[in-house]
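There are structures below to look over.
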Structure P
Amino acid sequence: MLAQEAAMFLTLQAASLVLFASLVVVAGAKDLTSYTIPNWISLALLGGFPVLALSLGFSPSQIGVHAGVGFAALLIGMGMFAAGWIGGGDAKLFAAGALWLGWPGAIPYVVFTGLAGGVLTSGLLSLRSPLFRPMALAGPPWMAKLAEPRGDIPYGVAIAVGALAALPGSDLLKGLPLPF
């Protein structure tokens, strides 16, 4: 019976991590193609975290640290939204990712997200150049929208890349017997 419980425990942990990865990828893809990140994605991440934390046996103080990091990220994201630097969906997704990654996982999350944002911005500047813009305009409507000269940046893509890049170093994976 103990082996079955352990297998179920590991399955729940793995499913939670697949949920996290899947949701941030969907958020990034949705932002790339529509400049929106649906609220249900951030809410699903918010609701999924307690399941994972409890399945990993996190203490109340560990859960509190993760919640504090998520809340701090939300405040920072709200400030960036108020300044017009990112969208509201980006701020919520960033906070939900920070909730899952906790401390010190938030440090590589911020670094990887910033680096991915720089690459994304450089790529969009190239796409919006006179050389590549005509090709983008011939593509699907979402590609043409990305090529608008003074268009927004779908920063959810960078947030998704940052979250996925930071996940292997987070305390979420410490309790899982993974081959990497």
Structure Q
Amino acid sequence: MTTYIALLRAVNVGGTGKLPMSALKALCEEVGFSRVQTYIASGNVVFDSGLAAGEVESRLENRLLAYAGKAVKVFVRTAAAMKMVLERNPFADKESNRTYVFFLPVRPGVNALHEIRGQAGEEVRLGTHEIYVYYPSGMGKSKLQIPAAKLGTARNLNTVATLVEMSSRN
């Protein structure tokens, strides 16, 4: 069994894609995942499965489509991969609540940093399948546009750390 962390895109954010976490837990259990735990209402779930990551992602996306009637993108990482995301944080000396990780479906392209617009003090670094951003004035006030991140989903480092901790207990 592998411990996975799934991050749902655009769930319970800004009034879109309402999904109670109790329903997310039940959906995960219905597709055969075990030891399911959710964290905060933005679509974070930790669980065990004997399936490969791609199959986990596919099953969860299909079940969410049946539940919600529309596609919900899911980003799946193993507990070990998520721990590496946390450990590789290039902004470890910055406030974790102002440091975000954009989880992407593919590696960011070599030109990802050159395509950024509206940067005003934010610091951006590329990860393996992530983009790290430090927002010194907060994400909500930023005008930063990162085209490579449009298909991803973001979590602040506090959330990432909590998910890593949860996955180590799972």
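Comparing structures P, Q by FRET efficiency 1/(1 + (r/R0)^6) of positions 39 and 135 (r between Cβ atoms, R0 = 30 Å, to 0.05), which one has the largest value?
Values: P: 0.35; Q: 0.90.
Greatest value across P, Q: structure Q.
So if we calculate relative contact order in percent (Cα under 8 Å, 6 or more apart) for every structure here (P, Q), which label has the highest result? Kindly include the intermediate steps, with their values, before the conclusion.
Working: P: 28; Q: 24.
Answer by largest value of relative contact order in percent (Cα under 8 Å, 6 or more apart): P.
Starting from the value 13.2: which structure in P, Q was mean count of other Cβ atoms within 10 Å over residues 55-62 calculated from? Please report the intermediate quantities before stating the final value.
Working: P: 13.2; Q: 17.9.
Source structure for this number: P.
P, Q: which one has percent of Cα pairs over 30 Å apart, as calculated, at 24?
Working: P: 24; Q: 15.
Of the options listed, only P reproduces it.
A value of -25500 was computed for helix-only ellipticity at 222 nm (-39500 (n - 2.57) for each DSSP H run of 4 or more, over all residues; to 500); which of P, Q is the source structure?
Values: P: -25500; Q: -9000.
Considering all the candidates, the number was obtained from P.
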Per FRET efficiency 1/(1 + (r/R0)^6) of positions 7 and 31 (r between Cβ atoms, R0 = 30 Å, to 0.05), the highest-valued of structures P, Q: Q
At a computed 0.9 (distance in nm of label points 7 Å out along Cα→Cβ at positions 23 and 47), which of P, Q: P
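When distance in nm of label points 7 Å out along Cα→Cβ at positions 87 and 159 is calculated, the result is 1.0; to which of the structures P, Q does this value belong?
Details: P: 1.0; Q: 2.4.
Among P, Q, the structure yielding 1.0 for distance in nm of label points 7 Å out along Cα→Cβ at positions 87 and 159 is P.
Taking distance in nm of label points 7 Å out along Cα→Cβ at positions 63 and 111 for each of P, Q, which is largest?
On the way: P: 3.1; Q: 4.0.
By distance in nm of label points 7 Å out along Cα→Cβ at positions 63 and 111, the leading structure of P, Q is Q.
Read the figures in this text as sums done on the coordinates, not as results from a lab. On a predicted model such as this, the values are computed, not experimentally measured, just so you know. Cβ atoms are built from the backbone, for glycine too; each structure is taken alone.
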